[in-house]
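In the part that follows, the structures are each spelled out as structure tokens.
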Structure I
Amino acid sequence: MFFWHLLDWFFLVFHSVVIVFNLFGWIFRITRKWNLALLLITAASWFGLGIFYGMGYCFLTDWHWQVLETLSISPHESSYVQYLFRRVAGVTVSAHFADMLTAILFFAALAASLFVNTKDHLRKRSEKKRV
């Protein structure tokens with residue numbers, strides 16, 4: 001049983017780090033490409049795998065839910081962000097609020113990441129031409 005509790009904490013921390021990196025990884029030049037890649041993987045899960053499993057499907061959430069089910073814990077939330085609000089902050093938010101917040105912040109981070117990565121790419125190209 002200890003192993004499953006350890007997995008629960010692993011997913012809680014790892015998935016939270018993924019979310020934070022998705023939101024802010026574009027800020028630092030060194031992590032920008034990795035951030036864009038992770039945002040695209042997230043989008044592929046939500047919209048690609050979502051075709052088969054339901055829009056917004058996240059394999060990390062699915063795996064964490066399986067761990068919680070093994071522990072006989074049944075999350076009542078429909079989204080991971082909604083679950084994080086309750087579990088980490090002790091605040092109950094509606095599914096609509098969690099979904100809207102997630103979508104707005106995700107697309108803002110994606111736009112920022114595309115902007116700075118494109119800017120970096122164009123800057124690199126112009127530097128090569130000057131040499």
Structure II
Amino acid sequence: MILGIGTDLCRVERMEKSLASPAFRKNVFGQGERQLLEGLPPHRRAESAAACFAAKEAFLKAAGLGLGGLPLASIQALRRESGEPYYCLEGPAAALLEEKGAMALLSLSHEGGLALAFALLQSRE
């Protein structure tokens with residue numbers, strides 16, 4: 001059963017400016033995301049960071065929360081070796097899914113200076 005859906009867009013240009021702040025990177029991105037972003041060439045870093053940020057907002061919308069409903073760094077958008085995106089949740093974000101008996105699915109895309117995320121929360125049953 002679908003418990004919630006969420007989507008979000010983020011401008012890559014906005015993320016390029018935000019990434020210049022170490023405090024922003026630490027407060028918004030979890031350790032896994034920071035490692036992912038640091039391993040990318042500069043021209044791809046902002047694009048991937050924008051997709052990760054959009055994934056956080058999409059997750060919050062799917063969970064019925066607004067921005068600030070959970071610490072953003074507890075919601076990570078990582079990539080498998082194949083490139084498939086997935087959520088890696090920690091702390092309060094993981095507890096929320098456990099409480100709901102849910103799993104979170106993620107799709108990401110970027111084109112023309114925008115990054116898009118789509119989140120789906122569905123029952124584990």
Structure III
Amino acid sequence: MAYSEPQSVGNHAESLALHFLRNNGMHFICRNYRCRFGEIDLIMRDRDCLVFVEVRYRKSTSFVSAAQSVTLWKQHKLIRAAQFFVTCNAAYADDVMRFDIVGIDETTSGSQSLQWLADAFRLN
């Protein structure tokens with residue numbers, strides 16, 4: 001994936017993740033939800049569960065994989081943004097919430113490896 005713009009890389013990675021999650025039975029609700037607390041890449045529904053998805057792309061896994069790169073600080077931002085989303089969208093107020101990570105790593109040969117961490121972290 002040769003992109004000069006980071007936003008293009010992010011959009012492509014989110015599109016790959018969205019396609020993958022739909023193929024695994026999840027239903028799309030929202031993409032790139034932004035609020036004062038942060039951004040949520042994808043919001044999906046998995047049966048009776050509202051799923052907030054962080055999508056990460058890494059060209060090299062020399063330090064950590066894309067899926068492992070979601071820090072505790074980023075998790076807190078995602079949780080706050082998810083809480084705000086639910087507060088503003090009363091239809092989801094009683095739903096169980098889950099946080100997933102989809103990591104896409106590009107290998108040196110140019111192929112891509114996708115890792116899905118369902119229920120990667122929880123509300124404290």
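If semi-axes √(5λ) of the Cα gyration tensor in Å, for residues 42-113 alone comes out at 21, 17, 10 when worked out from the coordinates, which of I, II, III was used?
I
Upon calculation of P(r) over Cα pairs in 5 Å bins from 0, in percent, for residues 18-65 alone from the atomic coordinates, which of the structures I, II, III produces 5, 19, 23, 19, 15, 14, 5, 0?
Here the read-out was taken from III.
A value of -12500 was computed for helix-only ellipticity at 222 nm (-39500 (n - 2.57) for each DSSP H run of 4 or more, over all residues; to 500); which of I, II, III is the source structure?
Derived from II, not from the others.
If we compute relative contact order in percent (Cα under 8 Å, 6 or more apart) for structures I, II, III, which one ends up with the highest value?
Looking at the calculated values, the largest one is II.
Match the computed value 41, 27, 27 of Cα extents along the principal axes in Å to one of the structures I, II, III, and report its label.
II
Taken together, the values in this text are just the output of simple stated rules run on the coordinates, not laboratory data. Computed from a prediction, not measured in an experiment: that's the story for all the values here.
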